[in-house]
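Quick heads-up: structures coming right below.
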Structure 1
Amino acid sequence: MSIRLAIPAALRFVESLLRKQGVPDDIAQAVALHLVESDRVGYASHGVSILPGYAKALADGGLDGSARPELLHDSGSLQAWHGHHGFGQFVGREVMASAVEAARRHGHCIVTLRDSHHLGRMGHYGEQVAAAGMVLMAFTNVTQRPPMVAPFGGAEARMTTNPLCFASPLPDGRPPLIVDMATSTIALNKARVLADEGEPAPPGALIDGQGRPTTDPAVMFADPPGALLPFGGHKGYALGVVAELLAGVLSGGGTIQPAHPRGGLATNNLFALVFDPARAGAAAWQAQETGAFIDYLLSCPPQPGRGAEEGVQYPGEYEARHRARHATHIELGEAGWKALADLAARLGVDGTP
């Protein structure tokens, strides 16, 4: 059974939960919008059900609810930021907004961010950048928690989910192209949602604590824990290594190697490039060629037995279709809603759906 929440009510509810925990209004608004939008576009693993985990991080001191990003270095087209363990949804928004403005002036901006709390759904920043007419390529790693992804051929975790994001505006009013993917087959939060709802993980996504293949997502929370597997075997593994080095080393935030603390509180580091395609010239040709390529992809007939909804899409259509389907409300699983209702009761916030 799912719980339906009207979007304005969901936003007010999330903001109230955050304010009760001492989060300033503007930060609470940014976090609420990010989380509700994640549910709207079909990523419940990064939506409002994650709030009980954030509440624990706030209580433990690993998440600073009032922290704001600090610009450490700015040479025009290169910016380095420190997140001070603040809410990633706010920190990331502010950093990307600054990078977009720098790209307007210089044509591009390379930006690094260290020591942010969980950045959330990376596609959210892709949409932010694409809405400004810019292109984004971003790599993220995760520190301050135990590894959870096994390297290709390995029997235990040595890496994290290290997501990649690419985003670009599209012509003719189409929703932007958004590639947002973990370098693991599924994200840890996806495993959490599947375990809460009693659903199996896809084959080839997990190994248990003894290194054996399994579809039981609960192995990720067992003792000893299992591990996620990289997508595409050695290819996803290699991309995860690239993300670890770009985001972890170039930001100064560090990698998952064991000399660093592993306190169990997700800390993200980021390496990203924001590029103004107008600086490449021939904007009319770019729009025509991009549109023609997307039309060519979408003209491909679906495989036998697949309906129109299951045929070819361009990356980003999934999010756009879910957003249209949830224009007025979001839906939460029963287990996720119960955890939220329990948190609301502890904080004295009205949790009536």
Structure 2
Amino acid sequence: MDQKLKIIIPMAGLGSRLRPLTWSRPKPLVCLAGATVLDHLLASFKSVPDNEKAEFVFIMSPGQQELIQAHMQKYYPKTKVHYVEQPEKKGQSDALWHAREHLSEQALIVFSDTLIENDFSCIANEEVDSVAWVKAVPDPRRFGVVEVDSRGLVTRLIEKPNDMNNNLAVVGCYFFKDGQKLTRAIEEQMNRKIALRGEYYLADAINLMLENRATMRVEQVKVWLDAGTSEALLDTNRYLLEHGRANLQDNGAFDDNIIIPPVFIHPEARVNTSIIGPFVSIAAGSIIHNSTIKDSILSQGAHITNAQLDGSLLGYDVVINGMKGKFNLGDNSWANW
């Protein structure tokens, strides 16, 4: 790849569908299968050609940068990241417009709650102007889809189609060989005020590119995971633990505990006289005593005593004592009997 690649990640959403987990931290820093959503997203770019030279661009809402920048400096000190602020929620194209100075060369754009298993090496010698990653779905009517011609080229993107004819849903991942073409399309979109309920959607900008004879093809992904809702987060946690993220894979006793895999327990967590699993992720600094936990995600510093949890999402430093059931608690919450 002759040009420098920018990996642009819009993450300015409030994460309202993940509340209360996102009341006090950005959605990319929510815990998932032994890491954060952002960690899993960054890991998906290992196959990008010359990935060590790629630069990241994070587009954030006001107030998000401090926590995300601290996370990057702690865990990815050698990664070059540009931080861009989107002052108002005016849609995907507006977010990219604020980052337009980074769209001068090649750009890989991936939305922050899009987790896919994919080989990006295909972009090294890309012949068309752009690539959209897609996944065939049984019912495309709640997604954006692509319409493809006989040559395999995209003719247009359709947001939430009324019929089932096109089932290739766009997963929120795009490659642009020349980011300036996208910038010009976004400028035209804004000048023509092509928006829906006050928001400028990327699909409309891409359609303008296609109308101006840009070429786009599709690349299908086998695995598309969602981290945008509480239910989806638990589903994704299950998948990741089953496919390599668990660090405890064997049934039986672990010290004085019973472990039912797959499970991730951070080495800096303390667990005693408890039954853990299946599908449980326990982060660093957590203390679990005399409890039963299954199908749950516990963030850093959780303190669980004499409790039974199932299908629960716990933020940082949550304390639960003597309780039973399904909990969805934000950071620093308490639930005591």
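Every number in this text was worked out from the coordinates using simple rules, so none of it is lab data. Bear in mind that the values here come from a model prediction, so they are computed numbers and not experimental data. Cβ atoms are built from the backbone, for glycine too; each structure is taken alone.
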If mean count of other Cβ atoms within 10 Å over residues 75-82 computes to 16.9, which of 1, 2 did it come from? 1
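Using distance in nm of label points 7 Å out along Cα→Cβ at positions 91 and 259 as the calculated read-out, with 2.2 as its value, let me know the right label among 1, 2.
Going label by label, the one that fits is 1.
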Determine which structure produced the value 1.00 for FRET efficiency 1/(1 + (r/R0)^6) of positions 131 and 323 (r between Cβ atoms, R0 = 25 Å, to 0.05), calculated from the coordinates; the candidates are 1, 2. 1
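A value of 23 was computed for relative contact order in percent (Cα under 8 Å, 6 or more apart); which of 1, 2 is the source structure? Before the final figure, lay out the partial values.
Values: 1: 23; 2: 16.
Source structure: 1.
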Here helix-only ellipticity at 222 nm (-39500 (n - 2.57) for each DSSP H run of 4 or more, over all residues; to 500) has been calculated and equals -5000, so which of 1, 2 was it run on? 2
